[in-house]
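Nothing in this text is a laboratory measurement; each read-out follows from the coordinates by a stated rule. Quick caveat: nothing in here was measured; it's all calculated off a predicted structure. Cβ atoms are built from the backbone, for glycine too; each structure is taken alone.
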Structure P
Amino acid sequence: MSTDHRPDEDLRYPPQDLGSYALLADGERGALVGPRGEICWLCAPRWHDEAVFAALIGGGGLYAVTPAEAFVPGGAYEDGSLIWRSRWVTRSGIIECRDALALPGETGRLVLLRRIVAREGPARVRVVLHPVAAYGREQMREVRRGPAGEWQARLGGLALRWSGAEDARPAGGDGDRFALELDLAAGQQRDLVLELSREPLRTPAVEPERAWAATERAWASAVPALTDTVAVRDARQSYALLRGMTSADGGMVAAATTSLPERAEEGRNYDYRYVWIRDQAYAGQAVAASAPGPLLDDAVRFTTARLHTDGPGLSPAYTVTGHPVPDQHPLDLPGYPGGYDRIGNHVNRQFQLDCFGEALLLFAAAAEHGRLDDDGWAAARIAADTVRRRWREADAGIWELGNRDWTHSRLICAAGLRRIAGAAPRGPSARDWSALANAILTDTEKRALHPDGHWQRSPDDPSLDAALLLPPLRGLLPADDPRTRATLSACTAHLTDGFFAYRFRHDDRPLSKAEGAFLLCGFVIALGEHQQGNELDAYRWFERNRDACGAPGLYAEEYDVAQRRLLGNLPQAFVHALLLEASARLARPEATTPAGPRAPKTAP
């Protein structure tokens, strides 16, 4: 059955600028919360499953807690967690709504906690619960009262229970949603608990106080202090974000959403609710650099399992359950403004050589901290052997383009081989891996070193690519190697604008006309300048890109510099990973050859 889009809902809760959304996550799924207290995106029961709140992309379905009078919105995360507090200043006082997906998260059942508080003065609040399964195609059915007065229903293949809202009333022409108006005196609060489960909900409803206390304890134990980093609060927030996007199976999704456009009306809309091996490795590297622990182990565990299962046929991405990513196809929804909707991803048909190099780098980082077990070493041998057999093949590369002999893919594999050889016990494997790294590097230098001394994108493409800054950071070449310095200098001269970086030049247009600044690349340059001993420039790059977030502190993949807007799916985990890594590495000396500060040139 199609969603009945009602004008009042469409007008009250239209999509907002991406910078205004916060994320709730428990490792198994995530929800976006807007400035009017509207949860407009949630897939259940897991990241890649169908959405039950899809208003963000025009599918209908939301869960809103909104002041009934004029208000000014605000909000913030509780430090080191994904517990979000919306805060609204009204004419009558101040209202807060504390939101979280309860931890520890369960794979087949979610618990969404909302606590409404009249912080100062009285509070009048409107609550709307309108879940719609299958991205807006299936309304609630079998709506009934439970034994304690709570609301129960079926929603697609899920059981629904909503407690704390016994005085709500069914609304809509078919009673397919609930409405509730609350009047709270100063200091009063109301707890609402929404449960969605694959299995029937036969146990008593969740007790809010216990659920909140368990969630607080879980976040406190999951996120380390990180006091030896720069920008400690942001570093901890990024760590919390990575934890919230990592499932019980160890896989970390690239982003919580699908179909949010990277460029309006240009067809660049993708589904990122899957685990990219590369992104997983970036997160593992960041955790290894800051606070090696369970999140590093998770990354290793997921990547190890995929290599043991698929070997040389390792896919670039998987679902959090380790299954293949479904084929890309449209949903026939209006989509987020400027884009259109699609789910699945064509990455499932690609070979990306660099994934094997990134896996080796991840394993090496774990081994350096004594956290790589026998299964991990066996997976490292599988990855290294695959590089040996396949490094001369064309691949789609880090940016998932057409198959070519991408320079970055080969150099990052050489870096991975060199690093795992250094972490391995002395023996034939370490010698063979080092020799293979040298052979790849020598061949790549012959074919893809530009006459100006910097690395070029591929043997048949002399242009620059910011991804080529990564291999030296991963130990392939020393900081004072001429190729390292030349590539950093060329990229900052030609792929940057005002301490924002772009991946590569698409065509003759100014950089910002082709795409947004790529925030991962900005943090990579910060690390590159730090490696060179250019601490002033390193901090300039770090701070400029650290500021390119929304009000809740979340980063998307790209940033529109002119409009100061986030672009693409939200939040993008690898940006948070690179922020975390940079915040750890900039806090300690790493470079040995100072080169003096250098400001980036403005792009033509």
Structure Q
Amino acid sequence: MTATINMKASKDWQMQQPVPLLDEIIALSPTLNLQPVTAAENICDEVPSYWLAKSQLIKLAQVLKQELSKPFDMCFDITAIDESERQQRSANRQAFTLSYHLRSYQRNQDIRIKIALTEADKTIESVCGFWPNANWYEREVWDMFGIVFQNHPYLTRILMPSTWQGHPLLKSHPARATEMDPFTLPPHQQDKEQAALQFNPEHWGMKRQSKDSDFMFLNLGPNHPSVHGAFRIVLQMEGEEIVDCVPDIGYHHRGAEKMGERQSWHSYIPYTDRIDYLGGVMNNFPYVMAVEKLAGITVPDRAKVIRIMTAEMFRILSHLLFYGTFAQDIGALSPIFYMFVDREKLFGIIEAFTGARMHPSWFRIGGVAQDLPKGWQALVQDYVNYLPKRLDEYEKMVMQNTILQRRTKGIGAYSTQEAIDWGVTGPGLRATGFSWDLRKQRPYAGYDQFDFEVPLGHNGDCYDRCRVRVEEMRQSIRIIEQCLNNMPEGPYKAEHPQTTPPLKDRTMRDIDSLIPHFLNVSWGPVIPAGEVSISVEATKGIMAYHLFSDGSTMSYRTRIRTPSFAHLQMLPLISKGQMVADLIATLGSIDYVMADVDR
């Protein structure tokens, strides 16, 4: 097949240069001492990065959020790194490094602020007053590292149980069960665990509404069909109206970031599949691109198009499941059975490509696991012809259903500014009418070579969040069809010594080729020291992997920024004033999975 997509002309989006931004900040506050991260630290992404003294954090936050003409209005992520075992250390690093990743939508620019903390003084001011969604990120950093955020409204554990001892992402904390004593639960400890589960409203940050009213609560979850996983929401009610709610997460936490410190760069790929377990290879995408950026690997054109095609297939798979379960949450049972048929047909294609279905772990560092099988074109063409007609049928069955419209229009609505304040990305942000799709605004992996539209809503309510995803499936079909008609020839994996699995062509000819191949297969590739953050427009919003390499066969720190973690934090804002039935519709429209939240 003759390729008409010129992938070699593709150029990934490049961040603006940091110098003008730095000048603008200093002009507003000359006393701020922002030190650019040096080239020796090998920041491999395009995010301008600076070291800052912790005493100046609040002043810088004020400048970035309130004083700049085009402010950094979104807190994309906050994380930390335990530097105690780091071999490649700069002069600025201490016992811990806090990393603030902020975004300005008006500038289409990010900034990374690094703050060094000593073991003796693990405290810093909270920035919740500037970015509301920093609340859960700061709680997570405290939970995982023990760093205290002063003046935080509710600094308690968020992923680990309240009785947990220690902070799991410290290097001193074991990474495997075999490194700990056998688990026991004697009667006295069992009593303590049971007592810790008792619900105390004041301890959860809830307040009495008036002198004449009392607490009335409804416990939703952690085992309830409408919460789509192990997720608990404590509702404070006045009659049938919700006056407050507290989301309780962490029931699905399994230490995915901690596992990144014990697996080789290659053997960690299957773990990424289990983050958004409905996203399949979409989970592999940012991880392998981040490793490739660190190693300086250029992915061949054919591998790029294969990756895009399969990623869009999993976008359809995820959206179809959302579509059916959302209708089911509202009360329509039939659609999900039809949509599971559509998913099975697409899973058949995925299985033909990869040998697996939901979790193929198919992307590799440098490309994909194997080339497309013979006859793949006919399989894809049949599905491209099949799905649009089915979506037309579902339009009448679901979107034009008057009962569904009455249950979802005007329910769970939020504005564009509220979405940005709380870190909402993906379809949830575009449902407010804000056109921001990473594939368009910051093209990566060759997406700039494809013709597709960005569907938008208008009201930011449950109905629009569903509408955007429905239209995204049609756009994914457009992208897949372009991949089908314009698939480049060539290798499916880069010819680079750090790719996985490594090249084997000369291993039986000389020992100098056999030994490196054996080491790369058994221990994994050695990735140069450095730091990188790579994002993709995943099925539920923007997913990012922030990787730190210490020049080893394993990641020194693996940070996973998932969309659903930010989305669920917004529930107290959008649920107040709703009925419980409205909350069920709102939860369904958010489209989250708890593995994505808890990691």
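If relative contact order in percent (Cα under 8 Å, 6 or more apart) computes to 19, which of P, Q did it come from? Corresponding structure: Q. Looking across P, Q, the calculation of Rg and Dmax of the Cα atoms in Å that yields 24.3, 86 traces back to Q. Among the shown structures P, Q, from which was the value 6.2 of distance in nm of label points 7 Å out along Cα→Cβ at positions 204 and 388 calculated? Considering all the candidates, the number was obtained from P. Here the criterion is distance in nm of label points 7 Å out along Cα→Cβ at positions 68 and 428, and among P, Q the highest value is seen for P. With mean count of other Cβ atoms within 10 Å over residues 156-163 derived from the coordinates and found to be 20.4, which of P, Q does the value describe? The structure behind it is P. Once FRET efficiency 1/(1 + (r/R0)^6) of positions 84 and 380 (r between Cβ atoms, R0 = 41 Å, to 0.05) is computed for every structure in P, Q, the highest value turns out to be that of P.
Using the calculated result 1.24 for Rg/Rh (Cα atoms, Kirkwood Rh), for residues 396-515 alone, pick out the matching structure from P, Q. Computing Rg/Rh (Cα atoms, Kirkwood Rh), for residues 396-515 alone on every structure in P, Q gives 1.24 only for Q.
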